[in-house]
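Given below, in the form of C-alpha cells, are the structures.
Read-outs: derived from the displayed coordinates by stated rules, not from any lab. The model shown is predicted, which means the values in this text are computed figures rather than measured ones. Cβ atoms are built from the backbone, for glycine too; each structure is taken alone.
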Structure 1
Amino acid sequence: MMIRTAEEKDMPALLDIYNYEVAHGLATFDLNPKAMDERLVWFREHNVGNHPLIVAEEDGKAVGYASLSSYRPKEAYKATVELSVYIDKDYRRRGIAGKLASAILEIAKERDDIHTVVSVITGGNEASIRLHEQLGFVHCGTIKEVGVKFGRMLDIENYQMLV
C-alpha cells in the first residue's frame, strides 16, 4: 500500500467510497449521494493551504482517503481543521484507516497553520472512536440526537487533538 497526495484521477474511486457511506453507513450525515461535479468542488478545496487530502493506493487504485477540511467558516477557526477518513468497503479491517490518519496527522504537525484537529464521530461508531483514542485524540463531549439517518436519531461524539 502506498499513501500519497490525492490527484483528480482518484476522484471516481473517492466518489464511490463516499457515496457508499452516504447510502449504507453512518460516517456521514449526508443523505443523498453526491454527483461528481459536487465532489470536484470539494476536491479543489483540498491540497490548498492547511487542507491536505491523501489517499491509500492499493491494487493500482485509491482504496481510502483522509482529509483535513475547514472546521467552521468563521476566520477565528482558521487554524482548526476537521479530520475525515473513509475506506472502501472491500478494504476495511486492514489497518488502512490508521495508516491514513497517522499520515495526515503528521502533515498537520509539520504545519504552522494548524493548531487543532477536530473529529466528529457518529455515536456508536466504536471502531472510529477506538482509532481516535489510539491516535491521542481526547473526547470533548457528546451532542445528543443531533442528526437523523435511516430513521434514527443519532448523537455525535466530538474529539480533538492539539498539534
Structure 2
Amino acid sequence: MLQELLEVGQIVNAFGVKGFVKVVPFTDDIHRFDKLKNVYIVTKKNKEEKEIEEVKYHKNMVLIKFVGIDDMDEALKLKESYIKIERKDSIPLPKDTYFIVDLIGVDVYTDDNKKLGILEDIFNTGSNDIYVVKDELGKQILLPAISEVIKNIDMQNKKIIVHLINGLV
C-alpha cells in the first residue's frame, strides 16, 4: 500500500523575526514549494495542517512563512518537524522514476532469481543513488542505482531485479 503523505522537507530552524522557518528540501526541484498551498507539519506526536503564506529561497534552503506563525518563538516550536504533502499534490514523476518511500521495503533479487534482501534505504552520492539492501542476517549490500546494476523495478509485485557486476558483493 502506498503512503498517502510524502515528506518534502524538514524544518531545521527559525529564520529571522517574522515567523519564517528554514527548511531542508527532500525534493529534486526545490521550487516545487511555490506550488504548495497547504502542507502537514508532522512530529512524532502530532500532525497539523498549515497554510503557506510565503515562500523564499536562501542558498539551498527553502524559507517558509505559515499563516498564524508570526514571530521567531512560534517558528522555533516547529524546529525538527517534517513537512509532508498529500500524494495528490506531488509532482508527476518521469517514466521509470519512483518516490523513495515507495521503494523502501521492496524485495531485491539477482537476475538469476536469488533473493538478496529488502531495500532498506536510498541515499544520493551526487553522481547517482545508492540502494542499501539488507539480507536476512542483517548484512548490508550497497548497490549503485545505474542501468548496469538495476535491471527492473516491478512495483506491481514489489520486486527489484539487479545484476551483480564484479566487485559489488
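Tabulated values for the structure
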read-out	value
For -1000 (helix-only ellipticity at 222 nm (-39500 (n - 2.57) for each DSSP H run of 4 or more, over all residues; to 500), calculated) the corresponding structure among 1, 2	2
Structure (1, 2) behind the derived value 14.2 of mean count of other Cβ atoms within 10 Å over residues 30-37	2
Which of 1, 2 yields 0.95 [FRET efficiency 1/(1 + (r/R0)^6) of positions 46 and 118 (r between Cβ atoms, R0 = 30 Å, to 0.05), calculated]	1
Mean count of other Cβ atoms within 10 Å over residues 54-61 - structure with the largest value, from 1, 2	1
Structure with the greatest value (metric distance in nm of label points 7 Å out along Cα→Cβ at positions 62 and 78, set 1, 2)	1
Rg and Dmax of the Cα atoms in Å, for residues 6-93 alone derived as 13.1, 41 - corresponding label from 1, 2	1
At a computed 18.9, 59 (Rg and Dmax of the Cα atoms in Å), which of 1, 2	2
